[in-house]
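J.: These are the structures, in structure tokens.
What follows is calculated from the coordinates using simple rules that are stated; it is not laboratory data. Please read all numbers here as calculations on a predicted model, not as lab measurements. Cβ atoms are built from the backbone, for glycine too; each structure is taken alone.
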Structure I
């Protein structure tokens, strides 16, 4: 698992650099020029009205290829890690059929392919990339051709120029990818109808285009408004009993992050930009440390991450950084807590006093954001304090601390 949480390998950078050179685009060797393009594109990403500029302006296109493709590629790599840990995402003698909607330059498909390569899988990924941007799809095809020279996994790409929500196909896919596309759709629609519209689209997509044992992976930017929209879509989808929420949530109750106006749940992993892109990020005034995104993994077969984890009295995922003050360490957790003699699902702020540290709860200190904890006994919802007698185990780690 820890190998998935690493900067993009040199082979991927070489493929991007080769395609950039063919088009005389700025690459990593010209951080000032590329950084200026990245800064311009960053402002366009925050302005839905400017989306069409991305393919019409060569400087923005070079920023998408030489910076954002590399930055976004690891997001699906890591979002898929729990499926891979559970043995539910593997290659076999048959090609893995992938549908990438709103694919852009193919970052989601490349991220998935990278995850399979890092896991030592052998076989073929057969991907259909759908996007209304012809130039982006052409660049994705060129990157696939370059990286294919070095991969153990065979990558076959097909492209279709079409607006993602308009896609209607007759194929069934093992994986459907929606990488940073949902929050860019229908920005002029009011929030509640927009949530319902997107949930209905995703539910229909799963019904018509997803294999019975397949998965749909949604990745969104970790920005508050965009992530809260994803939380709303999640809740609307959970009204459909035929849809399984595999991860990251350990329950399908209403998302507790929507109870407050300023809360949202996202990943923040220790995956920095590759060294060659740090100067570009600095030139653009952007962060290069860490990897932030929000995600959902959905299925149709009833299998959940929780069902694949060891049994504990209660399970909870850490959804914050540690809150360390004198004499105690606190986490925000989302999962099980005891209330009125029964387990309930939701978000709690839990603590353990330093003076009650013991060998059986030392995992409280060693855990990180994104880890799933097994707690025994369950914490009390109204007084969520880990006692000295309480035990804690990391049953699923967001990264390998020994790597």
Structure II
């Protein structure tokens, strides 16, 4: 577990510097699979609404690593983690998004992929990453993959990487707010770190930090509804989903794409766990496909790609009883085949705070003065009222405008 002779830093707009002390972290950052994340935009459709949102999965992953690095200043973590566990935490934070495909979630939905599963496969199967992690020890890669898959073997690290208050969310909320210009995502990171403790293998927060936690959760709620679920951004992503769906269907029909390089996409459909093929599928590759699709002989694919490339945003309306007649009228304007590609109904949902635990550590616990633990809901009147009232869903009908 070799240290660098001199600390390396990366200039960052949020944290000033991102600090690297370990040779393996430096080498992982410089590896081809990690550099690929430069070519995947963090907020695919959101950029069509907030033009400044050009940042990548690469910059987000570095940010998550830096927050994890700062967490190691927490006495309970610094004293509780041995050298290997510390590195396991930092590497898992750095590589948590390594399995994302082109345009992130929109691509995953059509092709039935999960970035955590693909990330675990890359960590254990990609030669570049595996060689670096094997330098630590032969089981290190499998342990990092286990953390991404939340298998429960490293429960505390899993909670720090992925829970309701984790290093991933702490970076993307602040980073996305910064690059979109939204005023909702500001977080008191330093305060949250100062009040973090570990009790019986569980992350807890001192009661004096409740206001910082409330602010974080409310900021997260507003970011989802004002940025991530913005209906125009959602419409743009639905457009991309339909392009992927049409291309997938045409491949299954043995459609002649001419000179368009469809082979990596076709290979992914045939062998979804082919990681060497998968890492070719970044935003750059898909953007090249879209330019070709806009000139394709297939009318539907041509129209869909043209909409995406030229920001012809689809129409949308709430799927309510009052709008049923209007929705049906729009659908009737398309034939059966067109309906499958030119219309869609999507539901999004978000809660301010969930008091249940699907995985260990999902619930946020508060440490009182006497050392006992209590749930955030029981200690915060705001969260108590928002546990149920703060849950919101929105079902919308999207359609291509003639």
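J.: Given a computed value of -14500 for helix-only ellipticity at 222 nm (-39500 (n - 2.57) for each DSSP H run of 4 or more, over all residues; to 500), which structure among I, II does it belong to?
T.: The read-out comes from structure II.
J.: Quick one: mean count of other Cβ atoms within 10 Å over residues 77-84 came out at 24.4 when computed from one of I, II, so which one is it?
T.: Computed on structure I.
J.: On to the next question. With mean count of other Cβ atoms within 10 Å over residues 117-124 computed per structure, which member of I, II shows the largest figure?
T.: II
J.: Here's another thing I want to ask about it. Using FRET efficiency 1/(1 + (r/R0)^6) of positions 85 and 141 (r between Cβ atoms, R0 = 25 Å, to 0.05) as the calculated read-out, with 0.20 as its value, let me know the right label among I, II.
T.: I
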